[in-house]
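Derivation of every value follows stated rules applied to the coordinates shown; laboratory data play no part. Just so it is clear, the model here is predicted, and its values are computed rather than measured. Cβ atoms are built from the backbone, for glycine too; each structure is taken alone.
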Structure 1
Amino acid sequence: MKVIALGASSAFSAGKPIYDNISKKKLFEPQWQSNFLIEFNQPNIRNGESPYRLLLDIGSDIKNSLAYQEMNFNMIDGVHITHCHNDHIGGIEGLGLSTFFNPFYSKKKSEWCSNKGVINRILKVGLLGLYRMPDGMKPEVYGHKDVLRDLWKTAKQGFNTIQGVLYNNFEIFFTKKLLTVNSKNMHFVDGDKTWEGIIVKSKHVLAGNKPMPSYGIMFISSKGEKIFFPSDSQIVTKSDSNYHYYKEADVIFADCETSPFKSGIHAHEKEHREIDDCITKKEILYHYQTEPNNIDGKFKGVAKIGDVWEF
């Protein structure tokens, strides 16, 4: 399993311009939102070759963070949505429309379209509702039922503006993969081993008077490795029902705000420093405003754009 940090910054980070005195050009230092790309050494849905590419969330600047890694939407097989904030779902329309209107997104789709009436056949899926594009021809979207319900409620405003479309739903653009909490719902082959994904519910924020949790993933390999992505979450405590996942994990990609004041909805760097070393020594920090200070080696590391880990 190969993990690439497409971004490591907070939701509202924007990067900054830099003037290059040599070229006399204005350059840009990006601060992309905190989304990850995970690659598995298994056949993908695009052409049956390796790797299968899974996005862990798909924020509003995802097309730019992918381009920074010389990739685009049509190179993505699936995405897991942890919760419905814009820095986690803002790119879903781009993924859906880019792949929907591309007859060559997958080998299976090219064969299904045939070499005549390609565009006509694609459009009839939405325009007339004559048939649904089969699985294997569109990206797979993983998520808890509540998250995917709210995702479509938000995203359909864009998808519904395709001119002339009469029949529109989530399954026209994506293959839906519903997941349940604390169950092994995800399965990936990775060369000589496999990875199971367990969905873990974490406290994040109140939406009005109702909780909006994050649904992260604990990946467990057939060789016993445990890699944990809690996603956006408050600081974990020993009394939390998901604390054992932090204890069991070998590596934790940990939400870490570094703003002057604690928001109460993201774990703050100061709060991370107050929990047990047995947890912090496994934490790779991301989702920060300014880069956390790890000179003392309190944490396993700090994620930066383009960092790669192989497990």
Structure 2
Amino acid sequence: MRPADAWIDPSEPKDRAWVTHGHADHARGGHNKVLATPETLAIMECRYGPQPGGQGIAYDEMLRVGDVDVRFVPAGHVLGSAQIVMEHKGERIVVSGDYKRRPDPTCPCFVPVPCDIFVTEATFGLPVFRHPETGSEIDRLLHRLHADPMRCVLVGAYALGKAQRIITELRARGHEEPIYFHGAIERLNQLYESFGVSLGELRHTGSATKQEMAGHVVIAPPGALNDRWSRRLPDPVTAMASGWMRVRQRARQRNVELPLIISDHADWDELTMTIRELAPSEVWITHGREEALKHWCMTHQIKARELNLVGYEDEDD
């Protein structure tokens, strides 16, 4: 953003970075100054160490940077995620970062901001990607859990955001039993709870026996699903929570027995609904399935361009 002399989610260290959320493809270490929500700064400190140049900005707080008025509004993606709203010489630009439109117990819902230019992701920007209701997927998980109490259900979920969302969605469906977790997500669980997200009773797998974990849900990063670590579990039903589970080949490649289509990104209908709602004169598409969303915009008389940014897509969402 030249008038403010700042970079949004830069892929390499910059003097001034504005960061939309804490996922590693958007929040990288090494910047001199960082503007982000307090939650995102805490996530960056958890992952990269102290952020001495970090400046926290609350949702809807307005700052003047150079000739630009800037504010952060909720994106509904993960804890602390934000869209960046910039106004300069009568023009408003909204950079969405990653976002979804569905309710999430762990973070505020997406706030639509009408604008002249909307910079959007398109991770699931194809009509085939239409996510089912989250509650129905959680019910499938619980049904499988109760069907064989001698086994556990091992859920692969991204350590930041998805893991905590699965836990809170389980609690919302009345599942109050202890949930076991892989050590890689412990610090992020603690961080979420420090910001008021209640996760209920959690137990580390490292101190549990197979017998104790039988009949329980176990949450782990996707990379641990077929790792030696999983051998300590009681005949696990391997599940994975991701929008990519819509693609059966992806599930087969991961040896996933129970694919759960739960995503922290907008699906096709949510992407197009958002563009209709914001009514921008122009749409810029950062990453994902750019061509399909650009074509949809053009057929609806909305100017669109692909930015073709590299390195901003999480294959495990």
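Identify the structure, out of 1, 2, from whose coordinates mean projected area of the Cα convex hull in nm², for residues 20-67 alone was calculated to give 3.6.
2
Kindly point out which one of 1, 2 the value 10.1 was derived from, the read-out being mean projected area of the Cα convex hull in nm², for residues 28-187 alone.
1
As an exercise: Kirkwood radius over Cα pairs in Å, for residues 172-283 alone, calculated from one structure in 1, 2, equals 16.6. Which structure is it? List each step's numbers first, then the result.
Values: 1: 15.2; 2: 16.6.
Comparing all candidates, it corresponds to 2.
With distance in nm of label points 7 Å out along Cα→Cβ at positions 148 and 220 as the yardstick, tell me which of 1, 2 scores highest.
1
When mean count of other Cβ atoms within 10 Å over residues 52-59 is computed for each of 1, 2, which one produces 24.6?
1
With volume of the Cα convex hull per residue in Å³, for residues 156-227 alone coming out at 142, pick the structure among 1, 2 it was computed from.
Working: 1: 142; 2: 87.
Only structure 1 yields this read-out.
For which of the structures 1, 2 does the calculation of mean projected area of the Cα convex hull in nm² return 18.8?
Value 18.8 for mean projected area of the Cα convex hull in nm² corresponds to 1 out of 1, 2.
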